[in-house]
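None of the figures in this text is laboratory data; all of them are computed from the coordinates on show. As the structure is a prediction and not an experimental result, all values here were calculated from the model. Cβ atoms are built from the backbone, for glycine too; each structure is taken alone.
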Structure 1
Amino acid sequence: MFNDIGPEGGELIAKALHKNTTLKYLRMTGNKIENKGGMFFAAMLQINSSLEKLDLGDCDLGMQSVIALATVLSQNQAIKGINLNRPILYGEQEESTVHLGHMLKENHCLVELHVNKHSIKNGGMQQLCNALYTNSSLRYLDVSCNKITHDGMVYLADVLKSNTTLEIIDLSFNRIENAGANYLCETLTSHNRSLKMLSVVSNNIEGEGLVALSRTMKANPVFSNLYIWGNKFDEATCVAYSDLIQGGHLKPDNTDVEPFVVDGHVHLAEVSNGLKKHYYWTPTPGEVDSPSSNAGFALVPVGQHL
């Protein structure tokens, strides 16, 4: 991670993996290999059949290399987890998301996909959701830090009525609002019994949507983890989540809020739990690395280090 490796270094590492049969996991996070380096990694994945996890997040990949990686992954049967966070993309056509959607239709080995900071909008979300009607392997979808609104939740809510594979969805730092939360609640209450973890941190959701999510947790015994910090809490929200936690429907380790009372009024405080709190850092020696801080990776071990 963050070792100032550039395109030339990326080329050397990628070419070394043409013949390597032992390395299972490579984390290039934060090394600016750029589009050129990304193309060498795409070429490598056409040859290497042993690498299972590849993290190219924050590597300044360009549109060409993201499309190349998506194309190669349509055929690669070894990679279980891929991180393509924060590429450098230009244009508004979401071309990369179209190719990622096609990849998900063809690939039935990929378990985990991270595409945050990808400028995905509702049209791109539709592309990904269309692929999830037939994909039977993906368990963890991370589309956090994008431009998805409540319209994108129409597509996600619909595919979740039939998809029985997805267990974790990270929607943090989008803008699904009350309407988007309600779409998801309807599906999770009446249809879906496979999704276990959902993060809607900082999505401009108000009391109506947050209370609806709390009711969904009571109705759906499989739905175990919910992260809501950064939304607009009102008193009804605070009371609902206090009741949810104290009633045993939501375990304290499975959410990022904790109730407390001041002058007879319930409030919610943030706690350091989440799907991947320790992605960029780990606790100092001697501290306990609690599974509750990396709940997504605990549930889907293939992504433990992605």
Structure 2
Amino acid sequence: MEMDFKLGSVIRKIREDKGYTREELCEGICHINTIGNIEGNRTSPTFELLRMMAGRLGESVDVIIRSAEIEKNAFYVQQKMQLEKYAEAYDLDGCEAVLSLIDDDLYTKLLPAEQQFFDRVQVVVLLGSYQDVEKAYALAKKSLYKTYKKDGHFTREECLLINLLLSMKQSQKNVELAKKALKWIRKRDNYVQDVYAFVLLINGLVMLSYMREEWFELLDYAVTGEKMALKLDKSRFIPNFIFMQGLATYKLMIDINFGLSEMKRAIDYAILIRQLDNYKDLCEYAKKHNINLT
């Protein structure tokens, strides 16, 4: 398919978002090396091959071509990269400034998963800057169901939206969704496992278990969460996981001294990596349970 832009990047993004391996995408369609060359933008697919790949991925050819055209839009690419940086740094003013530049015409041309990224950042802005939980919850829910199907599969954006929904409302449905998504990621092969989504989900379930004082469940989630956070190299999650392991160990009277030492280690670690807000939160958790860590 001769075009003045490459489709490979879009095909790869859709494949990864939907949890397909290259082997699964090419089975009965083409050789795996062909998929590799297409995704690497070294060759373009024929229209017939594109049609078959689109069908397997559950997208239309028109949507894929339109998305590839958007990827040529330098303004869009620049703004998305900037938004990703602001979101990672939790710079809400920066996020809001970029979001205001994405007009409705451009937004409606995006893949649903791309729309979900912008929706998710908007939810964070609504919560962090405006404390508008009702509007944020409605947007997160609407965005999730743009793609979510009850087939056991979860994309990264779906997982992150579910985590936001759970943080706002600890309903049985949201808890079940979070656990279902976590279970699905856990079962994936290591090389396609979305560790980032896993860590965010399990952190949400750690906090839920803490609020409900479900100590056995808290211990299990916190131990797993620390291992995955270390694998991801995301230090900002680690103090929370360490502290909750210590608290659960203390509450279950498995080893009170070890529990106390782990809680102290978590607080020291939070100071070390300059997480002052998290440090204060951990101290408050200890105070709430009448635990003296001095």
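Points to keep in mind about this one:
- Structure (1, 2) behind the derived value 1.0 of distance in nm of label points 7 Å out along Cα→Cβ at positions 243 and 267: 2
- Among 1, 2, structure where helix-only ellipticity at 222 nm (-39500 (n - 2.57) for each DSSP H run of 4 or more, over all residues; to 500) as derived comes to -11000: 1
- Distance in nm of label points 7 Å out along Cα→Cβ at positions 123 and 235 - structure with the largest value, from 1, 2: 1
- Which of 1, 2 yields 17, 51, 28, 4 [P(r) over Cα pairs in 10 Å bins from 0, in percent, for residues 131-218 alone, calculated]: 2
- Origin of the value 27, where percent of Cα pairs over 35 Å apart was derived from one of 1, 2: 2
- Mean count of other Cβ atoms within 10 Å over residues 107-114 - structure with the largest value, from 1, 2: 1
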